[in-house]
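Asks: Below are structures written as structure tokens.
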Structure I
Amino acid sequence: KLCQVAAYVLGIPLVYIQVKPHNNLTSPNDPYTASSCTTDSVCFAVRKCCEEINCRLSPLRSSLGPDVSWPVLTQAANEKKIDLNATYMFVAQRDLKDYSLYGTIVTEVELDCLTGEHRVTRVDILQNTGNSLNPYIDIGQIEGAFVMGLGHFTSEELIYNRATGLLTTDRTWEYKVPGAKDIPEDWRIYFKKDPTIPPTGVYGSKSQGEPAIVLSYSVVIALRRAIEALRRDVAQ
């Protein structure tokens, strides 16, 4: 996403944008990457840096013409001793307003009430994403968060030895993370942009990270409804 933002602001092909490994010499005191804040903080800072570089290159662009290529422009900037390094420190309270994420879900499951085995046969998610910067990345984030919650609510459990306090579910044989057959068999994800809510993220986007975890609790509710349906059938 940050590559897309940089290419868009600079007006150059995406192939010219590279992301280098993190280095404390060039970007010290970085904040954590959590709470779905990475896209907003990084992309906002990248946009500000690129806008600053555009300002420095503006006189040169005017003299060379609007169709000048990026390699030619940067070479000319180097010859003119124009600094093409820019930094920006993102401050959430100053740069972007807080916003809420909304989502809704319909979940269908099949449950074997004799063994407890179950399948998630279909999931439909409608997620509020604003103006998605990259739908493929956002879909991946929503899917990953949902599966993370799916394991948390249905199969993963921390069990400790009461005598020693040692964790007994310390490997995949005892600690059951979701596998390929645990994900929904039919999975449909839709994006919803609410025109009544002013966009506050970078270019009107909304970060997608942990929010979809809460939607996975619908699997627990669906399993409960399946058990209730069985009891009604038995009672009849």
Structure II
Amino acid sequence: MTDLLASVRDPGEARLALEEGCDIIDLKEPSAGALGAVPSVVMRRVVDLVAGRRPVSATIGDLADSTHIPDAVRKVAATGVDLVKIGLFPGMGEAGYVEALASLAGEGYRLVAVLFADHRTDLGLLPALAEAGLYGVMLDTCDKAAGTLLAHRNIGELGRFTGTAHRLGLYCGLAGSLRLEDIGDLLSLNPDYLGFRGALCEGGRITRLSRDALHRARRLIPEQNAKLSSGAGVTAHG
């Protein structure tokens, strides 16, 4: 079963996501970039609110230099979140990125590497991330104004990403300005979770979460999973 990840910016949104049955509460400040970080005090308040009922993930922010990753990861992890997400941003350098994450994974941190489809990240990086000891990997978009994940990678490419990640034992998610109508096609790829922000909001990703949109998303995933299981509706792509 594919889980629903909802990106929230504060305890009020986290409470709403919990009430509507979201599986993963993801902390992110949408006005601060693709993976904008919320303040540590907000992370702690959300961790206290969720109280272990759901996994809580958080981003470290949009960093341009991999040398800043270790301090940022330790700061976020100290708030008590379950997963820390780290983006491979343009110009960061893959070797330095993987080296920094490997060192942190060796210290016991549960890390999720976020790769960006709109920067044509080499998905051949997945074996190195698995060898580095990461918990998971996510394919997202960096420029939220440049189209959805499906505008940058076709279903076949996304299927190879999820399939490779699973073979390597990586927890695997898809995100990137996803629309609720994308759920059926993406579920056919068997990701561990689908991540949403803008589609769950009242008027775009920097506005407040909408209870109605959260409810629709929560309903659609099991409905579409049932169609896939019965062989009706959406079919898997090659």
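Asks: Between I, II, which one scores greatest on Kirkwood radius over Cα pairs in Å, for residues 78-189 alone?
Replies: Largest calculated value belongs to I.
Asks: Then there is this: Of the structures labelled I, II, one was used to calculate Rg and Dmax of the Cα atoms in Å, giving 24.5, 87. Name it.
Replies: Working: I: 24.5, 87; II: 16.6, 49.
This value belongs to structure I.
Asks: Tell me which of I, II gives 0.95 when you compute FRET efficiency 1/(1 + (r/R0)^6) of positions 94 and 166 (r between Cβ atoms, R0 = 35 Å, to 0.05). Could the numbers behind the result be given before it?
Replies: Working: I: 0.15; II: 0.95.
Answer for the origin of the read-out: II.
Asks: OK, next. As an exercise: relative contact order in percent (Cα under 8 Å, 6 or more apart), calculated from one structure in I, II, equals 19. Which structure is it?
Replies: Working: I: 24; II: 19.
Of the options listed, only II reproduces it.
Asks: When you work out Kirkwood radius over Cα pairs in Å, for residues 6-85 alone for each of the structures I, II, which one comes out largest? Don't skip to the end; give the middle numbers.
Replies: Numbers: I: 14.3; II: 12.4.
Across I, II, Kirkwood radius over Cα pairs in Å, for residues 6-85 alone peaks for I.
Asks: While we're here: When mean count of other Cβ atoms within 10 Å over residues 38-45 is compared over structures I, II, which one is greatest?
Replies: Values: I: 20.9; II: 15.9.
Sorting by mean count of other Cβ atoms within 10 Å over residues 38-45 in descending order puts I first.
Asks: Just checking, which of I, II has the largest value of mean projected area of the Cα convex hull in nm², for residues 46-133 alone? Provide the component values of the computation, followed by the final result.
Replies: Values: I: 11.4; II: 5.8.
Answer by largest value of mean projected area of the Cα convex hull in nm², for residues 46-133 alone: I.
Asks: If distance in nm of label points 7 Å out along Cα→Cβ at positions 62 and 118 computes to 0.9, which of I, II did it come from? Working shown, then result.
Replies: Working: I: 6.6; II: 0.9.
Source structure: II.
Values quoted throughout were computed directly from the atomic coordinates according to the rules given, and no laboratory measurement underlies them. In this text, all values refer to a predicted model and were calculated from it rather than measured experimentally. Cβ atoms are built from the backbone, for glycine too; each structure is taken alone.
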